[in-house]
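Bear in mind that the values in this text are calculations on the coordinates, not laboratory data. This structure is a prediction, so every number in the text was calculated from the model and none was measured. Cβ atoms are built from the backbone, for glycine too; each structure is taken alone.
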Structure I
Amino acid sequence: MHNCLMPGCMRPAINSHSIQKEKHLRLLSENGRVLCPMSDKIAEHYVKSGKYRPKNLGIKKATVFRGFCSYHDNDLFKLIEVDSLDYYDVDLHILFALRATAYHLAFKKLQLHQTVRNHGLLRSENLESLNRVFAELLDEISIYSNILNTLYVASTSKSGKPILVTNVLELNSQSPFATTSPLNLQFDHKDRRINCWETLHTPLHPLFVSVFPDSGRTYIMIQYFQSDFSKFCLFVEYLATLDHYYLGIQLSNLILSHSQNTF
């Protein structure tokens, strides 16, 4: 049983799409199916063996996760589940970051469950590394639970004070992929440190990146907390100066290296 991730809600979670099925996934699909890249480590193994194949999923299953009850899935996100989206509407921006965070948190909880299940199957010499993974997952789940709570409170607040800085970039061609995910970058384009993975219990500073193909164009939403302005301002300004070709390369590298939610 998976419960809703929203604070204080104990209703059972349903299957939710983190990326709109009819608006975005169908644009990318062929015969109702889309490709999902594997994580770096898995992909590296298959590339070396000459057997690399991205996952092929139907759009009914692609990007699906159990994160919200039916009430929150329908009521909270109804403003971004429409046919005609205004990607520049500031009232909608926090909802994209909230849903991306919920997907990431649900994914990490699933990894934790699999780690616990595998614990009894390993030899003693492998347990130390597994225990380290277990501890790191617990830390990240705790961190992203707090981030989710912060975003949820802000999404329902009437204060009018945005907690996120949002930059929207627009390309005049349609991207071959869609994504929405918090990225935990270690360094920016000048090799300035953003996150320190050696001590994960320190606060994480996520960069929320969403890429949405829409009617022959691509909308790129790059978001970060106001408190992280000094960490990301120059990096996002740098991305905005790139021409469309090099921006696409930079984003593809970032997303394939750091996101588990790309199709």
Structure II
Amino acid sequence: MVVLFSHEKFPILRENSIKNANLLVLKFSINSGILMPTLLLTGAAGNLGLFVTDYFLSKGWHVHAACRTDIDAERLPVHSHLSSSIRNLSEESEVEVLFIEAGDIHAVVHLVGGIEAGISFSETPIGVFESMIQLNTRTTFLVIRQALRSLQSGGSIVTIGAKAALLPVENKSCYAAAKAASISLTMTAAEEGKSKNIRANVIVPGIIRTAANLEWASNGEENSWTLPVDIASAIYLLCSDNSKGISGAVIPMYGKLPT
């Protein structure tokens, strides 16, 4: 039996009410008498996020899913150990409220990001640079900063980088730069988190074999891509007690793509 005080029962928390900061989401297994660990997952309704959500739920975690819109949240599975928030992670106050809504957390996985590519560096408009920084770097900064403030008993932070950030290629200048900055922020969190028993790591995929990416795959190239369930498994390992000695790692998951 599980007793779950969800945000649907306390909608005031979804209305940016900081005064209710002391109202936490309680996830408690009556049978075991153990508080189940909670993952705060951003980008939970995305192509990779849905795999991560399912994986952690299957391992007995509670997942608090951050989504951008109600339509995104409708993609989430129905599960007694799943709660959600609708938040804009590029806004400082929204991120602060998200962590209040999530309650007592044990790990933070930040999957929000996006790519705009296909234009040479010399032809790239400033708007593309600004949008890539906003979506990839700004959200990473705000989420990691709040995670460092919120993981009072220690825990794990995992972010997603990009192969282009480590091995630059043409026509991805702004995306690569934004992801490189996100990797750097995560590495700094790993350093500063040592005294708080907080570890931080980055997974760097090549191309993830999602339904969206399969739409443009040709000539069997998708067979070289990384399966999303494999990334979900790696993220889970980094959030579990089995990885207590791992922090400050940049982990390539390129599948069979050349390095």
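General observations
- Among I, II, which structure scores highest (criterion: distance in nm of label points 7 Å out along Cα→Cβ at positions 168 and 240): II
- Computed 16.0 for mean count of other Cβ atoms within 10 Å over residues 72-79 - originating structure among I, II: I
- Structure with the greatest value (metric mean count of other Cβ atoms within 10 Å over residues 104-111, set I, II): II
- Structure (I, II) behind the derived value 21 of relative contact order in percent (Cα under 8 Å, 6 or more apart): I
- Structure from which -14000 was derived, helix-only ellipticity at 222 nm (-39500 (n - 2.57) for each DSSP H run of 4 or more, over all residues; to 500), options I, II: I
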